[in-house]
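Quick note: the coordinates plus some simple rules give every number you see, no bench work behind them. In this text the structure is predicted, and so the values were computed from the model without any measurement. Cβ atoms are built from the backbone, for glycine too; each structure is taken alone.
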Structure 1
């Protein structure tokens, strides 16, 4: 079986024998890590190294790392402010530093793909619709500019990205 277009999740903090057998058989394009998979910097790096050795190609090792409440590596570093806070208060240089920091951290942990930034327009910031704090603004040009700075500086650290929603 070839699952070369799938990105799959893991059950825990280390690969099980069942996962090793399954992933070796189906050969997914990559893996996505969630908070349940992450305990400490060393554990995370061991896990990402293990995932890399399962593939003949470099797999996508991905995460949702946006800042604020969507910061999966809370066991490694405190979460920076969310995108809405950066969009409202930060300079372009500060947003660049946020992108570079995010990329450097992910690179150190062996993670090469980030499902960020969120590109939705925040037309209803007072609504609790799952996007609260995660959007870079309510004006499309502002979102393009600010999320673009974050994205460019993250990518300069060798982290692939996927704007979402």
Structure 2
């Protein structure tokens, strides 16, 4: 009976030790999982910030190009408006000359009024409506697709490594 009691007591101590070790392993596992979650969140947050920075850079480039093109277009508008005003002035002078009875005055002024004005603006060549940001949209979309493909591939590789180490990833 004493031997049985001693064996029972020994078995009890072994089981209590196993219980403590298992509890410690569970706590270590929980701590490790929490660290992995925090590290993953931090890394993904850094990746998101990196993408947001790139987005800001692209936005700045678009706005700079927009500003340059609008400034150029406004310059062309101003030149066209001046040319139109000059043409209207000449038209009014011609109209006035057409009603004059003084042939000498007519001949003096008709040459300067009818001389072809030098057109300083060629809007079809200087500013094209093909100025478009569609290429930017297409490039950014291509980057998105490439990034998704690469991230998916990398993720699958890393999951395979983790799985090979004995972990199960759903």
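Given a value of 0.75 for FRET efficiency 1/(1 + (r/R0)^6) of positions 79 and 143 (r between Cβ atoms, R0 = 25 Å, to 0.05), point me to the structure among 1, 2 it was derived from. Answer for the origin of the read-out: 1.
With Kirkwood radius over Cα pairs in Å, for residues 23-94 alone derived from the coordinates and found to be 17.9, which of 1, 2 does the value describe?
Values: 1: 14.0; 2: 17.9.
That value comes from structure 2.
Match the computed value -31000 of helix-only ellipticity at 222 nm (-39500 (n - 2.57) for each DSSP H run of 4 or more, over all residues; to 500) to one of the structures 1, 2, and report its label. Intermediate values should be presented prior to the final figure.
Numbers: 1: -12000; 2: -31000.
Attributed to the structure labelled 2.
Looking at relative contact order in percent (Cα under 8 Å, 6 or more apart) for structures 1, 2, the greatest value goes to 1. Tell me which structure, out of 1, 2, gives 11.5 once mean count of other Cβ atoms within 10 Å over residues 55-62 is calculated. Going label by label, the one that fits is 2. Supply the structure label, taken from 1, 2, corresponding to distance in nm of label points 7 Å out along Cα→Cβ at positions 31 and 63 with the calculated value 1.3. The value was obtained from structure 1.
In this comparison of 1, 2, the computed figure 1.2 for distance in nm of label points 7 Å out along Cα→Cβ at positions 71 and 111 is attributed to 1. Of structures 1, 2, the largest value of mean count of other Cβ atoms within 10 Å over residues 15-22 belongs to 1.
Here distance in nm of label points 7 Å out along Cα→Cβ at positions 7 and 151 was derived from just one of the structures 1, 2, and that gives 1.4; the source is 1. Among the shown structures 1, 2, from which was the value 41.1, 149 of Rg and Dmax of the Cα atoms in Å calculated? Derived from 2, not from the others.
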